[in-house]
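Structures follow.
Coordinate-derived values only; no laboratory data. As the structure is a computational prediction, the values presented were derived from the model and not from experiment.
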Structure P
Amino acid sequence: MEIINFSGTNFRDIPDQDNPSFHMGMPPCLMIVRSSKHFINGQGFTVLEIQDPDDDSGERVTSLGHFYKVSNAEIFADAFIAKININLENN
């Protein structure tokens with residue numbers, strides 16, 4: 001799973017051609033985006049999990065966490081992927 005860092009951009013401001021949530025057949029990934037919605041001062045970051053937009057099983061974009069520092073969002077995203085990889089290895 002890949003981490004796509006758009007920490008300088010709000011999710012709604014990412015052009016469709018660059019936004020993985022609009023690309024059919026793309027493997028799941030995590031995105032780090034700027035978030036003003038969940039923070040009083042408008043300075044924060046959200047980690048999103050993006051599923052294949054061709055999958056009709058439910059939500060394509062899931063918010064996993066909100067962070068004040070982009071470095072904390074990156075640490076969380078790395079740990080999330082590491083946990084998924086450990087689970088895959090054990091199955």
Structure Q
Amino acid sequence: MTGPMAQTRAHPMDLDGKVAIVTGGNRGIGQAIAAGLAAAGCQVAILARDSARNAEAVAEIAARGGTAIAETCDVTDTSALARAMSATMRS
């Protein structure tokens with residue numbers, strides 16, 4: 001095979017050096033998105049309400065060689081979201 005499809009890469013997306021914020025990234029589709037972004041080289045910040053699930057999601061990403069942090073917050077609460085965003089930016 002020749003052309004762009006013949007190129008082999010470890011991951012179809014290269015997001016090295018990028019940061020992604022995933023709300024609800026501690027379970028279901030959100031967790032899958034967070035894991036996929038981390039696998040592509042992205043540093044992931046998970047924003048969700050359940051701190052125990054947040055820790056589990058971060059640990060799973062780390063176990064696969066990715067980088068993630070979690071901030072516990074309710075994204076519908078503007079002040080909580082602002083605090084979580086500030087904490088994410090400091091990390």
Structure R
Amino acid sequence: MKYLFALSAVLLFAALLPLPIGYYSILRIAITVACLIAIYDDRDKGVSLWNIVFGAIAIVFNPVIPVHFNDRDIWSVIDIATGIVFALRFILSLRR
């Protein structure tokens with residue numbers, strides 16, 4: 001799991017670069033899947049703050065009903081904040 005968090009953080013920070021639109025489509029899928037895996041992995045703990053956070057991230061990044069902010073600056077802030085969340089979860093998973 002910890003490598004999933006690290007990879008997700010790297011993908012989100014890479015989204016700050018000027019990349020082709022296809023990257024962002026794949027990013028939506030990858031982040032949504034990572035969030036759903038993280039929620040599933042913590043299912044035995046019941047409802048936790050991490051599950052709520054990852055659920056909210058999955059809703060924002062979901063590729064089925066995409067959220068369109070139509071502004072790259074807003075998405076940059078979301079990518080940074082989400083990358084920090086995944087990086088923090090990675091750091092905390094190293095302590096287990």
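One of P, Q, R was used to compute semi-axes √(5λ) of the Cα gyration tensor in Å, and the result was 28, 13, 11. Which label is that? Going label by label, the one that fits is Q.
Each of P, Q, R could give helix-only ellipticity at 222 nm (-39500 (n - 2.57) for each DSSP H run of 4 or more, over all residues; to 500), but the derived value -24500 comes from R.
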